[in-house]
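A.B. asks: Below you'll find a set of structures to go through.
Every number in this text was worked out from the coordinates using simple rules, so none of it is lab data. All figures in this text were calculated on a predicted structure; none of them were measured in a lab. Cβ atoms are built from the backbone, for glycine too; each structure is taken alone.
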Structure P
Amino acid sequence: MPRRDLTEERTAQILDAFARCVVKYGLDGTSLEQVAEEAGVKRSILRHYVGNRDDLMNAMVERVVKKYSQQLRMMVAYLPKAGNGRIETLLSLLFQPEPDENAQETFVFETLIAAAGRYPQLRARLREPIEEFVDTVADQLEVVFPHAQQQCWTVAYGIVSLYLTYASLAPLTLPQAHTAAALASARCLVASLGQE
């Protein structure tokens, strides 16, 4: 009887451990030994399934990019098909008052972005989810504001920037007024596009 392929399962286990280590020790402070210990595997197993440190970072980037892209597609699929309700739903999804369940993932993503200056191989790959996010929000705005297509990308960039700041501050559990202010700011940007 052939052995079951554990590649996907082990890789996920190792990447989960890597994320926890990045939160604890930072990206540059995380060693392969720490990741192996956190994952409960030998270093040789870690190297077999993921590779060296650069391979581990690249695998984490791929995981983060894939997950953010999936979440973005799910969010767009959830939006009403037409009208201003579409944009209000989008903003409500982005600026939810509940604590971010993905705080660890957000931290890892921000850490990888901060490291892109030191690891140029990460830079281009990490640009993709940001560009996709801005373009997707701009596309949604264009549905409601077709007369303002040139301004939609600029407004989308502002909304995404607000969201990224909002998400990065989530671990502080700021008072509800901050969530309300982020949402109100996003609505002001949308209002700058004018009426349908």
Structure Q
Amino acid sequence: MAVTSRNLRTNHPRQWAGRRLVRVTSPQQALRRAQEQLQQPKATLPEIWFNRFMWAGFVVLLALLLGTLSGIFGVWFDDLRYGRPRVSHLAATVGHEEAQGLPSEFMAINLNRRVVVLEFPGGDASKARTLIGPYLFGAGEDLTPITLSTHDLNNDARPELLVNIKNEQLIYINQADGFRMITAAEQARLLNQQQ
């Protein structure tokens, strides 16, 4: 009879010569365990739709946050650039009492939603002229900046005053004694000349 250090009546390995005997699983069992660990439980249809709605909600909230921040920073930037009320300035030679060589000074003001343009001919504040523009309707229009530019539209060597409000433009025709609003007939004639 052979002598072993293993108890044949039980399945527990014992120490043998300082080493422990370990039971090794078969390759098929190891492969099966690895596949079970790798397989994730599949998401059910309600879980998939819940995830999609959560992502859509996150995207909508992010868009709202970015829109709000861009509006806040836009108003802040306009506050730095134009102040409150919104005021812009233009110096241009338009042919009004500029005998001393000084250009005329223009200020466009958004005064409680009313467009007001002040002209100082030749830079002389004692001869100031006021051009009253339209009233701006809508929420937040009291913070809309108004900018000015000049351009000779009717080729009479006198530049017209262009008042820019958002994406619109008002045209004031330059005459010897000041500016006046363009008429519908003059505007149609200018459009025909440009085409």
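A.B. asks: If helix-only ellipticity at 222 nm (-39500 (n - 2.57) for each DSSP H run of 4 or more, over all residues; to 500) computes to -25000, which of P, Q did it come from? Walk me through the intermediate numbers first.
C.D. replies: On the way: P: -25000; Q: -11000.
Structure of origin is P.
A.B. asks: Compare Rg/Rh (Cα atoms, Kirkwood Rh) across structures P, Q and report the one with the greatest value. It would help to have the intermediate numbers written out before the result.
C.D. replies: Numbers: P: 1.05; Q: 1.68.
Top value of Rg/Rh (Cα atoms, Kirkwood Rh) goes to structure Q.
A.B. asks: From which structure (P, Q) was distance in nm of label points 7 Å out along Cα→Cβ at positions 36 and 140 calculated, if the value obtained is 4.4? It would help to have the intermediate numbers written out before the result.
C.D. replies: Working: P: 4.4; Q: 6.1.
Value 4.4 for distance in nm of label points 7 Å out along Cα→Cβ at positions 36 and 140 corresponds to P out of P, Q.
A.B. asks: Given structures P, Q, which gives the highest value for FRET efficiency 1/(1 + (r/R0)^6) of positions 108 and 180 (r between Cβ atoms, R0 = 25 Å, to 0.05)? Walk me through the numbers on the way to the answer.
C.D. replies: Numbers: P: 0.35; Q: 0.90.
Comparing P, Q, the top value of FRET efficiency 1/(1 + (r/R0)^6) of positions 108 and 180 (r between Cβ atoms, R0 = 25 Å, to 0.05) belongs to Q.
A.B. asks: Once mean count of other Cβ atoms within 10 Å over residues 28-35 is calculated for all of P, Q, which comes out largest? Present the calculation step by step, with values, prior to reporting the outcome.
C.D. replies: On the way: P: 16.0; Q: 10.2.
If we compare mean count of other Cβ atoms within 10 Å over residues 28-35 over P, Q, the biggest value is for P.
A.B. asks: Tell me which of P, Q gives 11.4 when you compute mean count of other Cβ atoms within 10 Å over residues 132-139. Write out the running numbers ahead of the final one.
C.D. replies: Numbers: P: 18.5; Q: 11.4.
Derived from Q, not from the others.
A.B. asks: Where is relative contact order in percent (Cα under 8 Å, 6 or more apart) largest, in which of P, Q? Write out the running numbers ahead of the final one.
C.D. replies: Numbers: P: 21; Q: 11.
For this comparison of relative contact order in percent (Cα under 8 Å, 6 or more apart), the top structure is P.
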